[in-house]
Structure 1
Amino acid sequence: MAGSEDRLEIRALTEQNEFRDAVQLQKTIWGFEDIDLLPVRLFVVSTKIGGQVFGAFDRTKMVAFLLAIPGVKPGGKSYIHSHMLGVLKDYRNFGLGRRLKLAQREEAIARGFDLIEWTFDPLELKNAFFNVERLGAVVRRFVYNQYGTTSSHLHGGLPTDRCIAEWHINGERARTVTAGGTYSRPSVEARISIPADIAEIKMRDPEKARAIQAAAGADFTRYFREGLAVIGVESNSETGTYLLGPWESN
């Protein structure tokens, strides 16, 4: 049984046994086969080259983790690429994802970074809401089949199409949202809607799910080419909707 929230601890990972636990969590959370796992040596390398490895613990049991590596943009700008964050199913109502991201943000700011990026599946509407509305990220890029087809049951055999979240951690939007405030979004000029039951559709009708995924990908690509960004996410019992409008970093 999951522990109470007040005894869940977030801290940096440094030991080999902790890295091995994080590898095991990948198998439990995503159902990855060995070929798709991030190995222990990547966790080790990340801690040596300026990356970030955090874990969440219920007493001595690791129940969530985050792995990030440093990156360099064209032109030489440094940033953090947050590659993987996972939380055990029984611990997903304790705010651990947000606590891990806030710890990541605090540590990155302390080292002089102002941008963290990561990819996410646009069909995972809960993740989209979390990224945009709870953290203050925006999205301006879309990549088709980023990782190829994986062994994870969560991906349902679909191409791994991904949105790229940009978290400008020193910007007004991120500062306001992470402090619990409400950010006044720019005007909405376009919307992309996904059925709220997309997870069930992936299981019962993969061809329909692929058609929904392809249509959304075409819309993201077109709107991003026009200079719009995802600036909000709304949801109800029937759909999750991406709100797109003009945006510039600040």
Structure 2
Amino acid sequence: MHKEYHRWYSPHLQQEMPLVVYGHYGQPLLMFPTAAADCEEYERFGLIDAIRHHIEAGLVKIFSVNSINLQSWMNDQIHPADKARRQVQYDRYIIDEVAPFMEYHCRTPGIALAVSGVSFGAFHAANTLFKHPERFTYLLAISGSYDIKPYCQGYYDDNIYFNNPVDYLSNLDDSALLDRIRRCSITLITGQGAWEMPERTYQLSEILHRKGIPHHLDVWGQDVSHDWPWWCAMYDAYIPRLFGR
């Protein structure tokens, strides 16, 4: 399996950011790591191997980025306003730097881009597509939580609001933006076992229903825990469903 390691200095984040690409061709899929992990987390925990056959078959090309959660939502040494400002900078890094790199790497300007993540990565993936449906077309969000307010210690401002999907989606009335989101392919998956919190996925699904946004909700069994073996199985099952030819 082909693997490339890239890094560049991000003007938005004012630091070097690495990125790993797996595969030669296929649907470009941006993957956000869990919690405070890095761009090679999915490889270390066996997920890349679990979907290797899909990568080698050309169904998907993976672009995996670093998290900066320790500089933002998970950094309790800074004010919540600063956490949210760092998130805004990360969002610009993804849209202005990573998305164009994905298009360039695929040699296809305007190619439909997919975005995904598990756990905290699912929040970033969902937030990215809902804010930027003009750049991303597919969302696969697994075992996620889509309300960032618990990390804000009671503080609230516009940057938090506009990066909190359960809030801004609930109030979204921009018909053009809603129409773009409705044309996207949105898949939400959760288990019901240990450490999973399916009610958080149900909450997002209900908001999407109220806004008339088509999506697929898949709830796995009560034996399905918040852990890597199940996430590997979920990706293995869904990549051919979403991107198979």
Could you tell me which structure in 1, 2 was used to calculate distance in nm of label points 7 Å out along Cα→Cβ at positions 37 and 189 as 4.7? 1
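Distance in nm of label points 7 Å out along Cα→Cβ at positions 13 and 101 was computed and gave 2.0; which structure, 1, 2, did it come from? Walk me through the numbers before you get to the answer.
Values: 1: 2.0; 2: 0.8.
Clearly, the read-out refers to 1.
If Rg and Dmax of the Cα atoms in Å comes out at 16.9, 48 when worked out from the coordinates, which of 1, 2 was used? Kindly include the intermediate steps, with their values, before the conclusion.
Numbers: 1: 17.9, 49; 2: 16.9, 48.
Derived from 2, not from the others.
Hey, mean projected area of the Cα convex hull in nm², for residues 61-164 alone derived from one of 1, 2 reads 6.2; which structure? The partial results should precede the final answer.
Numbers: 1: 7.7; 2: 6.2.
Comparing all candidates, it corresponds to 2.
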For structures 1, 2, calculate distance in nm of label points 7 Å out along Cα→Cβ at positions 141 and 229 and state which one comes out highest. 2
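Kindly point out which one of 1, 2 the value 0.50 was derived from, the read-out being FRET efficiency 1/(1 + (r/R0)^6) of positions 53 and 133 (r between Cβ atoms, R0 = 30 Å, to 0.05).
This figure was derived from 2.
Bear in mind that the values in this text are calculations on the coordinates, not laboratory data. Note that this is a predicted model, so its numbers are computed, not measured. Cβ atoms are built from the backbone, for glycine too; each structure is taken alone.
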